[in-house]
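Structures incoming, each one as structure tokens.
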Structure 1
């Protein structure tokens, strides 16, 4: 985008290109009414406090009331956060969001007695078999798992009351990165000024104009350099916040707390890092091939996203992307495909395009009583937008199937399995595009895209996971979390994961300050395990028959009714073994070998 043409404002975006939130609330007044109802419900929690030991009927009544409140809160929060993300500078929407978050904190405090009171009931195990509690049995069992890490009612109330304050680092990062940070402009080889945005930066990195890429890269990271001490303080604050809560609940460290919540063995995390460390040579080989094919004397990171087929430009409208997604997902059956297509086009699940002050990136959101919603910053000139759309559609359909099948308490699946459904869809997209490729150059383009997908998801996210492990371990040891410390740790990992073929510009150490997922600790490793499980399931489903397809669809339907490791095992993949990760890494190595063979034949 030229510097003279700013991003369109929200009111300049066509309604058909925005998400339709009327299914949540017809207007803000309807939101206000439900908000006020919830405010009144906050006081009603007190009538249950101190009564749960009286028997199963009291427990059932409390859990039913709690479920109704949380379901309403989900609606209130979802509506406000979606509005807020449309324009991060919109004061009214920001106010709605802050009120929703504040109400969530109050309700969390009001209901904080429930878990600790349930855990203090001596004959609780007997109550679990009571008929009236059968709809809540798994829910109660999940609560009782945390007995060792649950505090007294007063302590739980205090921790709940601190939740609003605990968002400070994450909210500070969010506002700095999406609203205040000015990324500047960059000159291309013709001397024209190009405006850099969060949404457009990756497209620039795919430009064939190396001067533009280099200038944009430098300008982009100069912006982060100018605020590096603020970013460092925010990241350190987030890590210390996580450690405070982990220690308050008697966990050894933050990672133990994060893994325990989903019942994931620590070996899954450690096996991932070990497997990737043992398979870095194919990655180094790929960088060497890329350097050779680009004809460069030196390879920088800003050279690593350029398509290797120079005469193939990508141009796909949003509507065409939906048609491509429809074709790619045919193996999942006509019902799945038809519902997704209708949602993406007619029912306006997606907020499609970038606009001024809109949240960067992409996500899938929604609640039990709404359609799924997809935030996009779609660009027709970037194939990553197609992959992002089908990725977020995977999340949305997972939510759709789960909410349709499971009761409210068991509709939310954990993050560990969430990335499986989204990456599964990406695998089917690549399979479809490669099959329909018309010539060798197109196949080369898609082969490189697939390699880069593995590189970005399996290798890159594992590097992030290792960074998190290191900085959180340092926090446990009481070591200072300074700008220089963060940059040093990150530079060491960059050196390990990129090898000798890629020149690591000094400013790259600042990249650790621009990763939003670091504010959701121990999340990123799930992308890497997710792609491993997804490719295993995609192969199983496409090569199998009706039984294998039903196994996968039942996995989508299972929601939170099973622990994630068990849900994947039932679908046909065992993530407690290193085999799925090793198989994914072997596939990456095979793809690099194919690239080497194909390019040698074309030379």
Structure 2
């Protein structure tokens, strides 16, 4: 009997792949799911968003500027001043009546700080000074657009989605995870509108299999797209649409036993041939209009003896059936709070604080802007990244307690920190793959298909077939590469994380010059052609410092930092130290500074 069920499920798998027009299994193209049914045409917009070239106004002259005891109050003259500013960027328009119009100044950013921030946010690492100068020296709006078109930007958004949806191949079919990853790429290529994205997610196995019962699925959907838990009456009503989902397993022909989502046939008569008029209320939502969700079983259904009910694997669903199941996401996207939460998430991502509750006009302007651009979420990213709120400095004293008058300061993700360290110093590292949070589960299957999936992933496999988890172990100590079984990513500064960071920097820079350590090559720490054994001088110390500041911190040193380097070099020279003995401790000092952790 078990053998027969295996053959039946294998046949259904092939049939399901044929229904979606995708191959049953290919390690190079693993994604199978509803994400493959949308976003296959041209982008929604051209991607040429307006608002990136505003000329920012000066603060309006007022008799008594607002201070910590007097909140901003935009009178008629303030409104007229902001209207006359002719601002195109929606964030700038929303800010004006709480910033320039009431007599407050913004805090302009310097080039190096701006480009460094943009690289970390869009590319996922700190640039060298040469990269910054060659990339960010043109028009800022063009720079933002060029970086948003890069594959690194897509990877950053996919990794954020993995954190948001808690990808776990222990709980969810890995092919569904890859499908969601593909859907996120389509979203940030501008091929899927944000409301369509939410609709697909609402029925996607990454959500329906990840969360246990119907109420949990509703809770997750509300948190994901409204930023709040549902009220009890909302939970009870929408649970009727999620009650047909069931968590099960099937035996994949190549990958072995896989967790996945199934449909149960509810609200039917005893013979399962038609809708039961008495029971159908249990499968009908009425809070957002009348939405009845009942399926009649056909040849695709099979008996699940564990629950003694007919079920159907989600991979056998037709396009029209997926559309019916995506009702929860579609009804939520009709609500204004849905769009407000979408723009709030982007503001939080780039500013690191909640701007909308403080200046709600910004949220209102961004929602209009997003809808004007057909739900293309890229437009909001562009608007925020080219706004005065983003392009302000966090360096030095803050002018007021009003958070929007100075720039963001955020902690780097663990992967950003490690990748920046490795790239800037020439240190070889492995990686982790956000799509496969438990790679050992695939190896445990013991089949060649699972091994091939890992080979084509971002995980590194050694000659013995073992996973290189050096990178992941370091990142997980610092809150990155989450396994997503219970919790996800975290940011913390503690004795443990600080000790871990210092140990890693010590291995990189090797300030003690331990011959057993395979740290950064000296050529990355000193100007080209400079020998490590050369006797140090003040001039050489200045050259080394300039090289390291530009390579490791992405900027040129200030005059004060140059003076400090010369003084330190002169003192070191008096003890007979050489170039390498100065360069490696300087590397440790720079890479262990707060500037390498916060941006």
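Computed from the coordinates by the stated procedures, all read-outs in this text should not be read as laboratory data. Everything numeric here is computed off the predicted structure, so don't read it as measured data. Cβ atoms are built from the backbone, for glycine too; each structure is taken alone.
Could you tell me which structure in 1, 2 was used to calculate FRET efficiency 1/(1 + (r/R0)^6) of positions 28 and 356 (r between Cβ atoms, R0 = 25 Å, to 0.05) as 0.70?
Computing FRET efficiency 1/(1 + (r/R0)^6) of positions 28 and 356 (r between Cβ atoms, R0 = 25 Å, to 0.05) on every structure in 1, 2 gives 0.70 only for 1.
Starting from the value -19500: which structure in 1, 2 was helix-only ellipticity at 222 nm (-39500 (n - 2.57) for each DSSP H run of 4 or more, over all residues; to 500) calculated from?
Details: 1: -19500; 2: -13500.
Source structure: 1.
Taking 25.1 as the value of mean count of other Cβ atoms within 10 Å over residues 196-203 derived from one of the structures shown (1, 2), identify that structure.
Details: 1: 18.9; 2: 25.1.
Computed on structure 2.
Starting from the value 3.6: which structure in 1, 2 was distance in nm of label points 7 Å out along Cα→Cβ at positions 228 and 420 calculated from? Provide the component values of the computation, followed by the final result.
Values: 1: 4.1; 2: 3.6.
The structure behind it is 2.
Match the computed value -0.44, -1.44 of log10 I(q)/I(0) by the Debye sum over Cα atoms at q = 0.07, 0.12 Å⁻¹ to one of the structures 1, 2, and report its label.
Numbers: 1: -0.44, -1.44; 2: -0.53, -1.25.
Corresponding structure: 1.
For mean count of other Cβ atoms within 10 Å over residues 292-299, find whichever of 1, 2 sits highest and give me its label.
Values: 1: 12.5; 2: 15.1.
The structure with the largest value is 2.
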